[in-house]
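Next up: some structures, all given as structure tokens.
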Structure P
């Protein structure tokens, strides 16, 4: 018998209504060569407000990642929230699966919207894209916030046992779950204190609505992250950057946050959120938002100055590997 009701589809419609009510409108941009990007943009762009680009991670579409924070961000910024390729209504027929290509597509959307400069917040996979955007289009990115994004990981880290998984194939089955059992594994990885009692019917509903479409293409996105990756090949960005990491992140261990800070040196501030895993936007939402707000809004809080004061204390107290 066909399923007649979906909680997940209903929530998705509610999130769409919430974004519209908050002052955003749904747009699509045809970038050519079979590439179309969907993006939530301001219904009315206010020149007195700075711009803010929000880039989501793997899992569902952009609305599910940002709906809790969207009203707070809109109060201070002209907010742009794209669905990355193969999420929501964004797709391409081109074979490129790299974060560099994702960043180029995001830049195309911003240019189409007349956005010349913006602050950027990237979550997990979105952090990879955000970093690439800052590297490829430095004049477009003003300040950068990335959280839980292992952009400094290397291909050899998998062989060296840094991650809980032993291969990319195993990583894909957890990051892109296709069964309730794999979703339970995923929750154990992304949460420090995972939810243990989630109905199987809800997990299956989420998989059916959010995880089955473009599964092969999303697998390509995950595989492209690690292939031939070396920190020595990672370009150094020049924008003021805030890195936020969960103390007990099991997906991208904390050492990767320290590695990125060393890579960027004085231009970055690293904040470690205590008693938190990878999903800090759920486990420690208020604390995460506090750091983002102070970094983006306070003009006096440069990374170098912050590292000379509070930031240095945070780093010393949390300098550990998982």
Structure Q
């Protein structure tokens, strides 16, 4: 049984209210905002039943209005990077805003993370909807989008649906920063991670995939068996991970990743219909942001497992199809299961 309630989290500068929806089951409590579909808190118990908030974020709305690294947000129209912000469809070239070195990232200057979505309360969750205008941020087609959060016991499901009037690239995900020890713990080196991937995508100096689909075998990217992160970073890969791992491309619900925090006993298991997951170890956090409870967020104080299509897929013919066409429906789901060992 899931309880769903709401309150006003704050007001935008133009006076529009931002609602906060609380989804509560026996095992998990989720809070999500109508601004950006942002997961503002996600609590579960440790092996002793002590609850902790496992995602980074802010105590007030201003933190989310200010520039921040997409804490907890829905990102789109295209998550991740598009090389030089350019792509072509049917011979027509499109130019997007450049907002990440020489590239476009996470939908541009005003991505879906900055949109006030329209909420609809469900019996066990909440559905958000919005419409992205034709030409917005340089993308073709009017795009209607629905993102649904469903909490069923210890399982959080996030479903993404979209329809377009013109052929357009699309790649939606949630950008939550997790630390299973709890918000405010200084690093994730004691987390044990496994990822169901035989291949990963090497990247260039600007984090754009080179086009090679490389085997993880005998590399620092091999997470087929559980790896304690402190054994890989900062020792083997001082900068940390920010790479796409190639998953099952069947569009069927398939295992993706598993993260275990031995000190607390918290276990996170992820399944998805997406063909990839971006594993990111918060390499660009630098302790300058003041988060929930006054916590400072240094480098490697969280991890992201962003289920999605492969980065720059719209420009790589050998990557999974990144285009949504009129008459089709974009439909993907990711499941997060929380338990203790």
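Looking just at distance in nm of label points 7 Å out along Cα→Cβ at positions 190 and 238, which of the labels P, Q belongs to the structure with the highest value? Once distance in nm of label points 7 Å out along Cα→Cβ at positions 190 and 238 is tallied for P, Q, the winner is P. When FRET efficiency 1/(1 + (r/R0)^6) of positions 30 and 126 (r between Cβ atoms, R0 = 25 Å, to 0.05) is computed for each of P, Q, the one that comes out at 1.00 is Q.
Out of P, Q, which structure matches -500 when helix-only ellipticity at 222 nm (-39500 (n - 2.57) for each DSSP H run of 4 or more, over all residues; to 500) is calculated? The value was obtained from structure Q. Name the one structure among P, Q that volume of the Cα convex hull per residue in Å³, for residues 150-205 alone of 222 was derived from. Traced to structure Q.
Any read-out appearing in this document is the output of simple, stated calculations on the displayed coordinates, not a laboratory observation. Remember, it's a predicted structure, so these values are computed and weren't measured experimentally. Cβ atoms are built from the backbone, for glycine too; each structure is taken alone.
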